[in-house]
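Dropping the structures in below, format is structure tokens.
FYI, it's all coordinate maths here, none of it is from the lab. Remember, predicted model here, so these are calculated numbers, not experimental data. Cβ atoms are built from the backbone, for glycine too; each structure is taken alone.
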Structure P
Amino acid sequence: MIASDSVERLSRDAAAADTEPLWWTAEPVPAHPRPRAAPHVWRYAELRPLLERAGALVGAPAAERRVLQLVNPALAAPRTTDTLAAGLRLIQPGETARAHRHVAFALRFVVEGEGAYAAVGGEKLTVHRGDLIITPSWVYHAHGHDGEGAVVWLDGSDVPLYQFFPASFAQPYADEHYPSEPAPFESDLRYPWDEMQARLDADPAPYAYAEYAHRAHGGALSRTVGAAAERIAKGASSPMRRETAGVIYHVVKGRGVTAVGDARLAWERGDTFCIPAWHPYRHEAAKDAYLVRCDDAPALDALGAYRSEASAS
């Protein structure tokens, strides 16, 4: 032992060896999750004119990235929650985007318009309002528009997860043209809204919840991102609940308020809002409402970290 040794001297020598004593720096493990994201609403009535301006100013060569990222006010782009990213994309008639693939999983929910398409894994999926399209990890995909009038869809992805895993990269398709054939009626990549609404409406209760299940295996849509839809009748509410997942909601129809902790998020058709992890929340409908959501529950479940609580209070 060094003569006249001390904890302070040990700490200095440890730092010189590129280590850091845990006994000086350790913080107690928190008693509950501490997301950095804040509850927030992005109002479609405010964003739609910005998208229209972007359509006039951002031409076809850059149309692949004509997206307004929904950036959480407590975080930096591209994060909508701590682990998920969302953005509104405008697609103009006659446009095409060059195909590429990336490690990140993505889904698209069609907010408005008809006639655009997503070409995914060689399938050409013509989209309609309310359709949910998935883009699996490392599958080539492109999009375009053969119809009339602008189409807007909401992108959701797990890109922020890769701040922790340095494994995210992308690759463009070798040719300018990406070959695709019309998708089968029941494609594993497209989930029409009328199917989901029928499932929700089959439940006679004032509140209904249904998860999107992958057609091929019946599980979540991806290993990292899940999706679901909810129906809340006018004057009714969802159960109060909280979960370790971060959640992004989009309003398909209706009007209401979501109580998130001490905050109250008012929403209407076209709006998008987020619920940070472990915040208690409950939806209250002023008009018959339908919501779709995406979340990071599958990733958390794979890590053994998904927890949820619900009550009727």
Structure Q
Amino acid sequence: MILLTGGAGFIGSCFLNLLNSKGIYDVIVVDHLANTDKWRNLVGKKFKNFVSKDEFIFILESQNTSNFHFDAIFHFGACTNTYEKNVDYLIENNFRYSTKLAQFAAENNIKFVYASSAATYGAGEKGYDDNLIHELTPLNPYGFSKYLFDCWVASNGLLDVFTGLRFFNVYGPNEYHKGEMASMVFKSFIQVRNSGKVKLFRSNSPEFPDGEQKRDFIYVKDVIDLIWKIFERGYTGIFNIGTGMAKSWNSLARAVFKAMNLQPKIEYFDMPKEIESQYQNFTQAKVDKLLSKLGEYKFTTLEDGVYDYINNYLSKDWKYL
């Protein structure tokens, strides 16, 4: 049996779809649906049961786990709002919840795969090397909460048995409930459909022309494939999940226009002051460790990923994977 936290979320629901494609249905999905449309991500998926995140942690804390015999835990549930200012909430939700699950996994010899984040790297002044842990300086409370758990795993000697995944800029189907945290591919599609243009931040650094700030964009279909390969082969430690090839926001916008068969129309506006101090002008995953394990891997190009996303999901009546 598999425990999948965040199973109704973006990456979690796509990973559940991959599990189903492999004939794996013995899955307990844990999530918090509230008033969102996340429930739509579970439509058509097969799983054994759904448990709310609060109910499941109560079960763990009460040690009433006799009905659960997990072979693996995929812990993708978290608050991913990089604008969240309530640090206590983030630590309780992203750190303490994670440590409780991790302790349960360690005590019961259960394979444990968890979502970390590229936000742990902060401004990237120390690089984007997935061997770095304690040395990193995240820029926002969300990044700090993920950094804190990476440090906890390392400090408790669990890197040899647990697997942490530092996701870079993931885009693709099933992210629609994320609001402001949805990818710029999704938001650009909506902008073009509504106004015929894409609006991007002006640069806040002389090193980067407007729209030439860069991110490591990775398609969610590559992400779930990599998660499965890493898990199936039993690799442990912390791995960057990115392409190792940064692309500019302008490139992303042009890919969106091309996928929609339209001429590019891009406008720039000033970055809000409240995010200027924590804005990353460049991210690029160091993927040497990942590729040393997997060998050659053919990542979906940004252009091909955007085309698939827009034409096979966003443009359809049913846009879910």
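Work out the source of 0.3 here, i.e. which of P, Q gives that when distance in nm of label points 7 Å out along Cα→Cβ at positions 114 and 162 is computed.
Q
Figure out for me which of the structures P, Q the number 51, 33, 30 belongs to, where Cα extents along the principal axes in Å, for residues 130-297 alone was derived from the coordinates.
Q
One of P, Q was used to compute Kirkwood radius over Cα pairs in Å, and the result was 21.1. Which label is that?
Derived from the structure labelled P.
Please state which of the structures P, Q yields 0.70 when FRET efficiency 1/(1 + (r/R0)^6) of positions 186 and 242 (r between Cβ atoms, R0 = 41 Å, to 0.05) is computed from it.
Working: P: 0.70; Q: 1.00.
Considering all the candidates, the number was obtained from P.
On mean count of other Cβ atoms within 10 Å over residues 18-25, which of the structures labelled P, Q is highest?
Max of mean count of other Cβ atoms within 10 Å over residues 18-25: Q.
Tell me which structure, out of P, Q, gives -9500 once helix-only ellipticity at 222 nm (-39500 (n - 2.57) for each DSSP H run of 4 or more, over all residues; to 500) is calculated.
Values: P: -4000; Q: -9500.
For helix-only ellipticity at 222 nm (-39500 (n - 2.57) for each DSSP H run of 4 or more, over all residues; to 500), the value -9500 is produced by structure Q.
Assuming 1.6 is distance in nm of label points 7 Å out along Cα→Cβ at positions 74 and 178 as calculated from a single structure, say which of P, Q it is.
Matching structure: Q.
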